[in-house]
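Enquirer: In structure tokens below, several structures.
None of the figures in this text is laboratory data; all of them are computed from the coordinates on show. What you are looking at is a predicted structure, and each value in this text was computed from that prediction instead of being measured. Cβ atoms are built from the backbone, for glycine too; each structure is taken alone.
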Structure P
């Protein structure tokens, strides 16, 4: 999928102004977000601003003094078509299916108190052998929480999605059909230009029927995430009573300490993040790490205004079985399309190189072209998927090369609210895949229509 957030400011551009308001400056809407609750529409208390776009009366519905409601919706249809999924493994047949998702929401503000509610309707058509928890949840509550604003501190409790940094460890899982939510409490503290978020959460496990999503009984997340201009610093604690590594299912308690530097200088931009992990997998000591780098440059005056970016990721794997130490990195709750639209491998025991170029063709059309190459970091460890499940054991293979991938995406912002996109991805397996099982070339064609305001 070409992530629709390429055009995340669906309403953030200049909107048309009625003739009677030609002398007024056009109002700038906030950038639409995935979580939706961090959009600020309070400026639309001004009736003249509400009249500047057809969505204005729906984004701010006055209820009296200091009381109002914001509403919105997302309507998404996505088709994915695979050949040789998981390199032709018997348990991953060719698939052609359709995801359908509806995400309405209402955000009630009463003075310093707010209540945010977002139901979800998510269905899958044509999945074989059956739809899983990321494909279908039918009708349920995706988000529902209460929040109180105490000035420099805001307190929130209930069900909510979380997006921390670039979602390397905690993300919304927005690409698949059913996003990830958490039940728990959060406190946001503003200190000057810094913001500290304190978290105590448990992930929500989607069920196959309606209104059966439940708080996980085995997993928990807690910690602190601090953001400053161009710098993030965080600690995240994680517990899983049914963790599985090396064919063993045991209790895992893992601590992650991370530092992220990011910013823009002229036409250059960067995003560099390092994470160290420690803890216990029962009697084994955890010692894992990752380093992700992204450096890019835009060329705004060149043809198609291209942006060229190089990403390099190194993620640790287990070095030696039976040595009392577990070196496999755990990405906890990462974003759904981690390395691209087709991501058969996930962020564990891997070295990846990903050059990418994106640009604009005009008339609301944008594109990107990318290449990826993947190696195993440790030859003693296997290959994992995005959720962290082992999909290919080391099996005595000493080969490091997992494979290479090419991907092309295109998107058309047909209206400020409606985007159409498509992607074509091809993954050619390398020596390690050939030596450990089926090794057919994977292809995926994706199409998407997304309307939201």
Structure Q
């Protein structure tokens, strides 16, 4: 039977692969940074943008979610969908859960189905704090996705906290960060030669303006009788850096220092998780000093208060908000208590060390008798010294195995600018860096016989 001739098949146009960008955020500040990056064109167009929120508080069930924070509705407009990471992995905690390697294919297939991602959909991850979960867990669950990292604060100027799996670190294309310390390049992910890219300050300020408009009524703060001094609490005792009593005393020092500089109207913004009794102690102290104290407990970003209050001075310990006030708003700032924290931070590679070091080295000490008089009226002068050599030296001492390229810079700095407060002699000795004991004497601090002789000598001299 003759075969019927068939018409030639029309070639089909291949269906273009959809692109999705998945943004992970756990704080309003980080979400605002993402919004500024999007507004400035830092990300290429995509078919879909997903914001994956995570509540990393110790007890997420009793802590307000990111989606409930003031101004979130404005930030949410940059994204097509908002998903909840806590609900996805419940009842596990976001900070303590990561997938078992054998389960990754099952998890990825399940998440793509649940989140409406096609098996061949091109996915890009934009994550914060890649060295820990939940960011690291999300990176593990999508092993083929390229990664962009964005910095939520000052920690990006320090080294990566833990050694990253090369299968994760090698996928990072860039580090997005705000210019909080003008000109300083972050050490984060330097071991993978990840290039740093600035999020324009103008775009970030524009986002903060939106949040200010959405902040609602701030009560007595809306029209203060005079520009106040703003005190920032950080709840350092929750990080086991200070005891609760020591942190209370730190807040009192902030209050006394602000009053000593001529400020009579004081606003204290406690950490959202801080106990109420701290505010009561400050109120009593303010009454004794003849100052008017207002405690502002609403969960607003400090940067929103800058626009509402136009403070004459911002005082804190090592909060990122101090650097935002100085670098982006031109507000005078001062720090309190950094010497104690530099001594207390353990282990030496504690990721808070670089933020504390920057605050101590670059910001005026509120309690220093020689602090500039312009803490009352104008912006403090820019520090004359370049912080990059100090950051390189401290960063290398923190993570010498990750930052081997920084050793020459550390040696050069320590030969000429050794500052005992930023380094531990035992650490320098172990690394063979200037300022440590010679290697032939490195055993001395640990030798019990030498210690006994030294104690007897001190008693005789006394």
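Enquirer: Please compute Kirkwood radius over Cα pairs in Å for structures P, Q and give me the label with the greatest value.
Expert: Max of Kirkwood radius over Cα pairs in Å: Q.
Enquirer: One of P, Q was used to compute helix-only ellipticity at 222 nm (-39500 (n - 2.57) for each DSSP H run of 4 or more, over all residues; to 500), and the result was -500. Which label is that?
Expert: Computing helix-only ellipticity at 222 nm (-39500 (n - 2.57) for each DSSP H run of 4 or more, over all residues; to 500) on every structure in P, Q gives -500 only for P.
Enquirer: Still on this structure, please answer the following. Kindly point out which one of P, Q the value 3.2 was derived from, the read-out being distance in nm of label points 7 Å out along Cα→Cβ at positions 301 and 349.
Expert: Computed on structure Q.
Enquirer: Distance in nm of label points 7 Å out along Cα→Cβ at positions 53 and 85 computed as 3.7: which structure among P, Q?
Expert: P
Enquirer: Who wins on mean count of other Cβ atoms within 10 Å over residues 77-84 among P, Q, i.e. which is largest?
Expert: Going through P, Q one by one, mean count of other Cβ atoms within 10 Å over residues 77-84 is largest in P.
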